[in-house]
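Listed after this line are the structures, all set down as structure tokens.
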Structure I
Amino acid sequence: MTAPAEPHPVREFLLERGADRLQHPGGTLYAHVRRVAGLLAKWGASQEVQAAGLCHACYGTDGYAPALLSLAERPVLSDLIGPRAESLVYLYASCDRAAVYPALGQGGPVPFLNRFTGVTRTPPERDIRAFLELTAANELDVIRHSPAMAAEHGPPLLWLFAAARQRLSAAAWQAWSLQPAHQTEPADSEPIPWPDSQAG
């Protein structure tokens with residue numbers, strides 16, 4: 001297991017920007033991003049991906065509008081967590097989910113629509129895998145802390161990650177396959193036997 005990447009300056013920065021005052025399923029945004037970073041650490045993600053997990057909502061997301069920084073402040077976050085981690089935060093924030101999610105399980109290059117600019121580009125596979133790992137951690141934490149979100153979004157998310165599981169780490173896919181969509185806590189059961197046609 002990789003140690004959580006939560007350097008003190010990042011934690012203080014998130015608090016200064018009010019992450020502990022924004023509501024989010026399971027408490028506050030600050031509590032949520034710490035749990036997401038913890039999941040990524042547990043799954044063995046790199047320090048850069050963990051840092052991106054801790055800051056993934058800084059520019060807001062397609063599913064969570066409040067932002068801690070404006071896009072003009074990207075250099076501020078880059079200086080704090082490094083260019084690679086910041087680029088993953090921006091990639092995550094910029095995702096038009098309705099356009100991008102269906103392509104994640106299809107294999108091959110992923111057309112990635114930027115909701116800020118309206119431009120579609122093809123990120124390198126390394127970035128797509130990091131994006132998907134971050135997405136898996138974020139969404140797993142959300143459905144574990146919101147029965148309503150689990151009921152509405154759990155089944156399609158599980159289908160998404162099943163289709164794209166070749167791009168996920170084994171640990172991330174196991175966590176999702178052990179998480180029945182109707183439950184809000186991890187279950188002690190065997191992984192769901194998805195057919196090969198859903199492998200993506």
Structure II
Amino acid sequence: MESTLPISKTAGGLSLIAAPLVFAASTFFWKEGQYGVTGGTLINLSQVPWIIAFIVLFDKLKMEMPRYATVGLIIAIYGCLSGANFGFVGVYGEAFQIPHKTYLETLSHYSLSADLLLFWPGPLFPLSLLVLGIVLIRRKKVEVWLGILLCLGAIAFPLSRIPRVESIAHAVDILLAIPLVVIGYKELITPKLENFPSHSIGH
């Protein structure tokens with residue numbers, strides 16, 4: 001059945017490619033384990049294509065699993081909100097020379113807001129990718145190897161962001177980028193392939 005997604009395949013494909021690549025680029029600008037102004041800006045901006053990428057991926061399941069596709073997308077977008085907010089923290093931290101320990105101690109005085117904006121939705125981002133990867137494999141919406149890489153990247157994601165080890169972060173960024181870039185590329189070429197009539201050899 002044809003998708004009713006109000007996003008073109010071109011926009012969806014480009015977002016699937018841009019989201020992990022812009023996010024990965026931010027890691028090159030970390031400063032002593034902190035996101036900094038440039039890194040924080042890239043993380044924040046990457047959430048726009050991330051949200052579109054999630055919309056495209058969940059749309060693949062909308063016909064067969066409408067409830068999961070709807071609820072899962074909302075949860076994933078909430079996880080992206082955390083990414084944008086952590087990006088802002090990185091920008092403000094460097095701009096106003098606020099040490100990591102200081103802002104954590106300050107946020108402890110506003111624990112509910114900090115939890116709602118940062119710490120509670122934070123794990124929902126990799127968790128959404130993990131569950132989505134599993135479901136996409138089970139429903140045969142992506143090739144198995146792509147789904148496995150997506151799941152592995154989601155599992156490894158917290159290991160790179162909690163301790164803020166750059167080498168691990170770069171490896172995880174690549175792990176996440178490979179399947180999403182491939183899926184995005186397939187989104188871009190699919191409508192083009194569909195425009196060509198099928199021909200038999202010799203006709």
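Laboratory data are not the source of any read-out in this text; all were calculated from the coordinates shown. Remember, predicted model here, so these are calculated numbers, not experimental data. Cβ atoms are built from the backbone, for glycine too; each structure is taken alone.
Of structures I, II, which gives 20.0 when mean count of other Cβ atoms within 10 Å over residues 18-25 is computed from the coordinates?
Values: I: 15.8; II: 20.0.
Label of the originating structure: II.
For relative contact order in percent (Cα under 8 Å, 6 or more apart), the calculated result is 17, so let me know which of I, II that is. Display every interim value, and only then the final one.
Details: I: 17; II: 28.
Working through the options, I get structure I.
Here mean count of other Cβ atoms within 10 Å over residues 114-121 was calculated and came to 16.5; which of the structures I, II was it taken from?
II
One of I, II was used to compute mean count of other Cβ atoms within 10 Å over residues 122-129, and the result was 14.2. Which label is that?
I
Computing mean count of other Cβ atoms within 10 Å over residues 98-105 for each of I, II, which one ends up highest?
Going through I, II one by one, mean count of other Cβ atoms within 10 Å over residues 98-105 peaks for structure I.
Please state which of the structures I, II yields 1.6 when distance in nm of label points 7 Å out along Cα→Cβ at positions 10 and 26 is computed from it. The partial results should precede the final answer.
Working: I: 1.6; II: 2.8.
The read-out comes from structure I.
Cα extents along the principal axes in Å was computed and gave 45, 35, 31; which structure, I, II, did it come from?
I
Using volume of the Cα convex hull per residue in Å³, for residues 42-81 alone, single out the structure from I, II with the greatest value.
The maximum falls on structure I.
Thinking of I, II, which structure, once helix-only ellipticity at 222 nm (-39500 (n - 2.57) for each DSSP H run of 4 or more, over all residues; to 500) is computed, gives back -16000?
Details: I: -16000; II: -24500.
Working through the options, I get structure I.
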